[in-house]
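A short reminder: the numbers here are calculations on the coordinates, not readings from a lab. Keep in mind that this is a model prediction, so the values were computed, not measured. Cβ atoms are built from the backbone, for glycine too; each structure is taken alone.
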Structure I
Amino acid sequence: MSITDILVIAKYRFSLIEVDAWDLWEGGGYDPNPFISPEGTGGGPPPETIYFKRVRCTIPDQAAKRISDHIDFNLVGSESVEFSATILGAGGGYFQTYQDKIWTSLDPSEVSIHFPPPDGLSSVVMTFHTHPVSLEPSPTLDALNRYPSPKDWEEAARIVNAYSANHPSLLSLKLAIRGPDKKIRIFNFSDRARYESKSVADKIAGVDLPPEVSSTASCEP
């Protein structure tokens, strides 16, 4: 029996960030990932809804935009819950969605990120997930959510720290964030310290906010 996914999810518990990770097994079942959360503090992977969507593009940033467009036009809850996907190098200059899947836990504040098993981690180039509009109108929170949250950075850090010695390409991991404004922006994991050092006022003002990805011209229909 082989591992099909490494599932990583960060949650706030008593104002602290706690990251759980699980190895999902072919045919069902799971175990705590021994390198990220060997104790399995979360009690098991969260229930998830899976949508199938094949996205294939020659520019990974545009793959994130195509995923976002699909969520907008085809999936219920596009503005109220978080969705995620993972983008891999597919060979031949193409990038595509991992397992042709988009995941959601139907939760407005957290979602799992799925990675391939260890022998496939070198193909990962980008994670994608959405930050929905605030449950209560909050221009400040919506402005902050254009950026990766502390939980987002920590999820990425756990997979990079656990596996980059054998898969150094993970050091170049990118995070595609769809903000409450429905705009896709791409952040380099290597820039984590720079973004986490920014004040609330900086983020409200949009300091160092990456440009929006607006094209899907490199994607297959």
Structure II
Amino acid sequence: MQSHLPNMRWGLWTLPISGLLFISGYFLNGALPDVAKGAEFCMTAFGSPNFSIGALINLFGLLLNPFGFIALYLHLTKDSHNRAADTGIIFLIFSLGMTLAGYGVIAFDLPKMGQLYLHGKASAELGFTIYTNNIFLSVIILGQFLYLIGFVFFSVVLWRNNDYPKWVSISWSLSAFFLCFGPMLPLSALWAGIIGAILLFISGGYIALKAK
């Protein structure tokens, strides 16, 4: 059956494009600075030009995600409704709302605070207080958790889909795990993010390439 959305395949290509943007963003700005290293270290990192550019690239990658997720949902349910896909898209839409709200602060507010600190116009503690605020961190963590759950539901649908090999489902779910919770692994946060972005690029690209 042909998709009822003419631009669905175009939407699927935003998945590997997002992965490619995340790779570029991570290489430019690295991972988020470790709060354990203190306010001055974090605000110096936020104030660097590379961080601001990389954060904007990553934000653009996140903004492409809804188009890719909706296209993937339509692709996976084009023949019949699927409860796992229905649940996955709900989790992903909610997760993106929370993640984008939090990442907007990272992409715009914290680099400005970092620049003010580097020019001696603001204390390091001011921006650091925002970065370590419990509400801000809770929104980010909850958004990432919902993001991972949504990916897992979609990976179940991909696993059951005979059009795709099993490794696509595994790569898809692992991409979200490394992107969201890489810092919890015995691996640098930078390389965890890059690995997650590469896996998204590979799995998303294969899905878009093989979509019928």
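Points to keep in mind about this one:
- Set I, II, criterion distance in nm of label points 7 Å out along Cα→Cβ at positions 45 and 61: the highest-scoring structure is I.
- Test item: helix-only ellipticity at 222 nm (-39500 (n - 2.57) for each DSSP H run of 4 or more, over all residues; to 500) calculated as -25500, pick one of I, II: II
- Between structures I, II, the calculation of Cα Rg over 2.2 N^0.38 Å yields its largest number for II.
- Given 22 for relative contact order in percent (Cα under 8 Å, 6 or more apart), calculated: source structure among I, II: I
- Of the structures I, II, the one that 4.1 was derived from, the read-out being distance in nm of label points 7 Å out along Cα→Cβ at positions 29 and 141: I
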